[in-house]
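Structures given as structure tokens follow.
Nothing in this text is a laboratory measurement; each read-out follows from the coordinates by a stated rule. These figures come from a predicted structure and were not determined experimentally.
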Structure I
Amino acid sequence: MHTAFLLAAGFGTRLRPLTEARPKPLLPVCGIPMLDYALAHVRSHGHSKVMVNAHYLWQDVAVWAEANDVTLQVELPIVLGTGGGLRSALPNLGDSVVIVNADILSDVDLTALVNAIPENGASMALRHDADAKNIGPVEANDAGTVVRITQVVPSDEGVSGTHFTGVHAMSNAAIARIPDDGEQCVIRTSYKEMVPKHRVGSVLHAGSWVDVGKPGAYLEANMAVLDGRVPTPIDPWTRGSKGDGGSWVGPNARVDGKIDHSVIGADAVVPVDASLKNCVVWDGVTVPAGAHENVIVYDGGSLLQID
């Protein structure tokens with residue numbers, strides 16, 4: 001049996017102030033929480049049993065999990081990290097598990113990823129990027145076997161120019177290699193042990209991949225989904241309607257002002273004395289008066305200007 005594990009326990013520090021009142025995985029992209037996209041992605045590959053971990057503002061993730069028939073793992077009093085959370089969940093996981101970061105939008109082939117797992121090993125989705133050296137090089141050889149993970153497992157053998165996408169799959173045995181004693185990094189434990197033994201396969205991902213890690217990247221992710229430049233497993237246009245300038249307008253939003261190429265959340269209000277261009281407005285928010293461009297209007301009508 002294959003299961004999926006969604007990583008949603010982080011603090012979202014790089015996305016502050018947007019994450020001061022809600023967890024990063026529940027930030028909306030074209031009106032849809034990022035966790036919804038992650039869930040639709042794994043379910044489209046047949047992973048009906050899904051777990052999600054939570055720590056920061058875990059009650060919000062709990063509400064989402066219950067509404068979506070997802071098993072919740074609350075990590076208290078400390079967050080257990082990329083490895084500790086998996087190790088804690090091991091009794092509830094299947095023979096293999098796909099692991100997806102909830103703040104990444106991608107169309108990684110999860111079926112191919114599971115099929116690339118060597119016996120009792122794991123596999124990683126890798127991606128070419130001109131900046132891979134600075135992102136953190138993770139490289140495989142010509143046979144697709146991962147031979148290098150940054151400086152944790154150094155090697156000169158791999159094909160250069162790739163990095164880890166944050167999407168991977170592990171066998172039950174690989175997860176069991178993670179120490180069962182609190183916060184753990186999956187890379188510095190299980191992967192550090194397996195890579196020298198050639199127990200980690202790979203899938204080279206050439207499709208879409210967006211890391212929604214900082215406010216500017218968050219605004220750009222919304223614009224990319226709005227324009228159709230990033231395919232998503234949920235079509236946002238089935239949950240909203242078109243507004244002026246190709247804008248996405250959520251249910252029951254009231255637009256009296258001018259909008260151009262913007263995302264207007266459900267029940268939001270754009271008053272007659274406000275104008276928006278390349279902006280994101282969250283659900284239920286009233287936009288302050290004035291002309292706004294490249295702005296995120298979030299909780300309580302606060303404005304975050306993106307330069």
Structure II
Amino acid sequence: MIICNALTRRYDDITAISDLTLTIEDQEVFGLLGPNGAGKTTTMRMLACLISPTAGDATIGGHSILDRQGQQEIRRITGLLPEAPGLYDTLSAHANLDFYGKLYGMPSSLRERSIKEVLEKFDLWDRRDDAVGTFSKGMRQKVAIARAILHDPTYLFLDEPTAGLDPKASKTVRDYIVSLREEGKTIVINTHNLGEAERICDRVALINGRMIQVGPPENLAKGLFARTLTVTLTEEDPSLAERLGTLPFVASVEASGARLKLAVTDPERTNPQLVRWLVEQGAQVQFIEEEEYSLEDVYLALIEESGRR
């Protein structure tokens with residue numbers, strides 16, 4: 001489990017992240033979302049023990065990022081994909097991974113087995129002896145991800161894991177992240193790809209120098225947007241909209257031809273009443289659908305709101 005308690009980092013007069021308090025459960029894919037400069041990478045670097053917080057604390061697997069011995073243990077049980085791959089260009093893919101495997105104290109036989117496994121996973125085994133300086137940006141990103149998972153860490157911090165990857169490679173990485181969760185790993189990712197976060201994250205935190213909102217992607221819209229139903233009739237009924245507005249659970253009605261848009265409260269409870277009322281009014285109903293909001297809708301609304309504070 002990762003626990004952040006009022007985690008804060010300032011650079012002189014600039015506060016990158018302030019009073020970040022959250023808990024990331026074990027075996028969870030957790031996304032950090034926010035605009036450039038929101039403090040996502042700073043947060044990840046503090047959790048990976050690359051920089052120290054100005055205030056606050058965090059524990060990973062029960063080890064504090066403020067404690068020197070805890071920092072050593074955290075580095076042992078975590079893997080990091082930084083925002084820049086940071087590979088040795090003149091070394092081969094195999095040599096890069098072998099070097100980092102030695103830093104983690106992996107025995108030779110285990111290093112070889114793990115290197116082969118991760119390079120095959122990302123379709124790079126045939127290029128294992130080529131210098132990574134000759135690789136494309138996407139291939140270098142794959143090697144960097146392979147490096148992060150080489151020593152079989154319990155916790156993974158991935159900063160923009162699919163940056164620079166083509167759609168096929170991006171899907172490979174996403175599928176692999178999900179498989180790692182199923183193996184018991186805890187993964188924290190920074191991403192600007194909201195569709196990606198929506199697909200693979202169990203929960204996300206929207207931050208913009210501070211915590212704005214946290215929760216499962218599908219639940220963040222609740223309480224932010226009014227619940228809206230679209231009722232499609234077989235034919236237009238000009239008087240129906242006005243009559244709908246008299247129902248106690250209908251906050252507002254917009255009519256556009258044979259389509260009616262209703263802002264409602266608690267549709268799970270009131271939809272049967274609505275359907276029954278429409279039938280009693282003689283309305284010929286084709287469809288009733290609830291309007292869905294994407295993570296992008298939520299993100300834009302919350303970031304705009306936070307900027308006004």
For the read-out helix-only ellipticity at 222 nm (-39500 (n - 2.57) for each DSSP H run of 4 or more, over all residues; to 500), a value of -11000 was computed from one structure; give its label from I, II.
-> II
For Cα Rg over 2.2 N^0.38 Å, find whichever of I, II sits highest and give me its label.
-> II
Structure responsible for 12.8, with Kirkwood radius over Cα pairs in Å, for residues 23-94 alone calculated and labels I, II on offer = I
